[in-house]
1. The value 19.5, 67 for Rg and Dmax of the Cα atoms in Å, for residues 108-187 alone was derived from one model only; which of 1, 2 is it?
2. Comparing 1, 2, where is distance in nm of label points 7 Å out along Cα→Cβ at positions 124 and 196 highest?
3. Quick check: 17.8 is what I get for mean count of other Cβ atoms within 10 Å over residues 116-123, calculated from one of 1, 2. Which structure matches?
4. Supply the structure label, taken from 1, 2, corresponding to relative contact order in percent (Cα under 8 Å, 6 or more apart) with the calculated value 17.
5. Suppose Kirkwood radius over Cα pairs in Å works out to 21.6; of 1, 2, which structure was it derived from?
6. -2000 is what came out when helix-only ellipticity at 222 nm (-39500 (n - 2.57) for each DSSP H run of 4 or more, over all residues; to 500) was calculated for one structure; which of 1, 2 is it?
Structure 1
Amino acid sequence: MRQTARMFNDKFDIMITDLPYLKLLYFKEEDVEVQTNNIEMKGKDGVIPGLSTFGPFKLVLRFYFKGHDINDYNLMKHKMRGLLFKREPYYIVHSFMPGKKYAVQCESNAISDVNSKAGEFEVTFNVIKGYSESLKDTLDTNFLSDNWQFENGLITDRDIKYQHSNKRFEIWNGSYDTIDPLKHKLIIRIKANAPNGFKMTNHMNGTTFTYTGSLKDYQTLVLNGVHPILGENRVGINTEWDWIELDPGFNNIEIDGIGVTNVSVEFQFDFIYR
């Protein structure tokens, strides 16, 4: 099977292994960089534990190239430099882990000459977010396709949906970590007839979102991260400045309020992998 590597962002989409005579040999994810926030106190044993944060880690891809002559090889060296080193971050996807994408900046391109027309390129990327993400988000729910892989197992005996028309429903987070809209992509779109506003609660972790304004069922209130938007206007003034977080696994969500009817809600996010 031919292995592939792709790089893309909002401005370009390039299959690196479509370059002539270039083959992807292997990949390596280096260790997670854990940054502990413990507090030491004089006169007390041990430390007071704090929350850990995770720094960037390295993704290494090794390529092999064999051209017709030295000119081919020199041209490929030049091509790879221009291709990999960009001013802006981009995503890398490779076929060894086809359901993951990595937000990266290229750190180095170490070249080992095999002979005058062939060599290996060991490319090291800095995964700047400190985690990888699912290639697709939850608006693409064909979980049996090659676009998805599951770090904590796919639950097949329960109905997994991200669009609901009930006041109480479940949202499955297939990540290793909590989806926190302060740090991660989370877009929630809500339609409802809510003349007195509404309250959304995640009963798994107690997080809530409260909207105190009125909402008509032809309007869509969008929670883009922590920012509530109605039409083209931010409406944070009509909230209690709170937001929903999603624990790993199933989250029991409820929308409630006086006179709330005709509820329709959609959750859009990526799974995140440590």
Structure 2
Amino acid sequence: MNATLAVFRGQVRDGWRGLLGWSLGIAAVTGLYLPLYPSLQSPALTQLLSSLPKELVRTIGYDQIASGSGYTQATFFGLIGYVLLTIASTSWGTAAIAGAEEHGRLELTLAHGIGRVHYTVASAAALLTKLLLLGCVACALILLLNEPAELELEPAHVIAALAAWIGLGFVSGAAALAAGAGFGRRIWAIGAGAGVAVLGYALNAVGETSTKTEWMWRFSPYHWAFGAQPLSTGADWGGLGVLWGLALALIFGAALALTRRDLRGY
């Protein structure tokens, strides 16, 4: 147990610079986009959106942009914030196992008596802790800007959207952990984390284009998170359950893969 806590504390401590950098990135995005909402509510914007194909407007999430919740979802949760969180989570998940193995740290850590399952659990816990801290930063900033930017967001709905947002990031990070545990190479871990994010977004976007393609939503983590518009309607417990369940399944797969692979002699 002490060794597991040491790995957890070490990964959280070593990642503080990255955590600070991503927090500043989130602060920059929220500070840049959310205050623009009042100035964008004009007949010119409505006319512009009306002139675009409805499928395109739905795909990029601008069909609800006239409301504060729709605007926040389209600009932060569903786009720039999603990209930032995915990159951060994938980089952390990659570094935890694949990166540690490529740099020779993983073998040394395991040689000091920590089990592979415990190491994976500690890495996943450290990853989730950093994502939760980013979520706290985003929550504080959104609520701080809520009244000045005239967004009229319900705090409970903001928390629901953050649970979905963090869950999406956790899925990408867990995929990076699992690929790193299975193959021991950063390129595979990065590809898995980014691939899950891109595929989920693409399936949701294609599903928006036609009623004939809506079946793709069933396979899109992005749609599980945001399909029910939690920022407008509150938590979608079914979607959250599937989303977080997938993340936990990937962590289990990472632990299983690491215990079964020949790790450079260990």
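Rule-based calculations on the coordinates, nothing more; no lab input. Please read all numbers here as calculations on a predicted model, not as lab measurements. Cβ atoms are built from the backbone, for glycine too; each structure is taken alone.
1. 1
2. Comparing 1, 2 by distance in nm of label points 7 Å out along Cα→Cβ at positions 124 and 196, the maximum is at 1.
3. Values: 1: 17.8; 2: 22.2.
It was calculated from structure 1.
4. 1
5. 1
6. Derived from 1, not from the others.
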